[in-house]
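Next up, some structures in structure tokens.
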Structure 1
Amino acid sequence: MKNLNNPLSPHLQVYKPQITSVLSILHRLTGVYLSLSIFFISYWLFSIFLGQDFYYSSLPFLKSSILKFLYIFWFFCFSYHLFNGVRHLLWDFGYGFSHKEITTSGLVVIFLSVISTISLTFILI
């Protein structure tokens, strides 16, 4: 049997990314990021419970500019995952399955996520 070096079908280079596939991957990635962020939230809560001295010694780390960027990124991940989860719940009830509704709801989820991220950033940071 000859090896023709043809790509296996279906190959990723054949497909153009669609909004549904990009949002699905983004939903999974935000879920992973939120799961991993539990360790940092636990560190913050643990520093509170260890007492005032330990908490004040950890404040420079918690208020660093890199962490502020991660807070903003966390706000986006949280709001996107929340709004897209509501979108998935609506799908579970049988709403919004036409191509136009899926695309529109995806764009609405992105818009609401950006607006809520900006709002949370100005309120909390």
Structure 2
Amino acid sequence: MKNQSFRQRAGFAVQGIASAWRGEASFRQQAALAAGVLLILLWRRPALVWWALLLMNCGLVLAAELFNTALENALDHLHPEQHAAIRIAKDCAAGAVLVLSLTGLGVFMAFLASTWPA
């Protein structure tokens, strides 16, 4: 990918996102939750800081899902047999997604508590 145009590199990135969308149910579920958050933001019209916090959390969770998918695919390809170190690497990547998801849930709950029922 060296010395390729921004457009080409962006195309590869979009292909990666599309691949995750097609092949990973967890990515589709997280994307659906992010869309739900966006709809609630559009409906509630909170202060810009809430937009920034919630959209940043959604982006981080989706990015973590992409990293997790990339790591799992690379490790499965390079070392198809079961190995304790690979299991730990995959579990840690999944744990990162979980931590970011729970953090996002916490921010969303704080948003609801501070803006409801206004």
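Throughout, read-outs are computed from the coordinates displayed, never taken from laboratory work. Being a predicted model, the structure only gives us computed values, none of them experimental. Cβ atoms are built from the backbone, for glycine too; each structure is taken alone.
Structures 1, 2 were shown, and helix-only ellipticity at 222 nm (-39500 (n - 2.57) for each DSSP H run of 4 or more, over all residues; to 500) at -27000 was computed from 1. Assign the value 17.6, calculated as mean count of other Cβ atoms within 10 Å over residues 56-63, to the correct structure from 1, 2. Structure of origin is 2.
In this comparison of 1, 2, the computed figure 1.5 for distance in nm of label points 7 Å out along Cα→Cβ at positions 40 and 80 is attributed to 1.
Looking at structures 1, 2, which one was P(r) over Cα pairs in 5 Å bins from 0, in percent calculated from, given that it came out as 2, 10, 17, 17, 16, 14, 11, 6, 4, 2, 0, 0? It traces back to 2.
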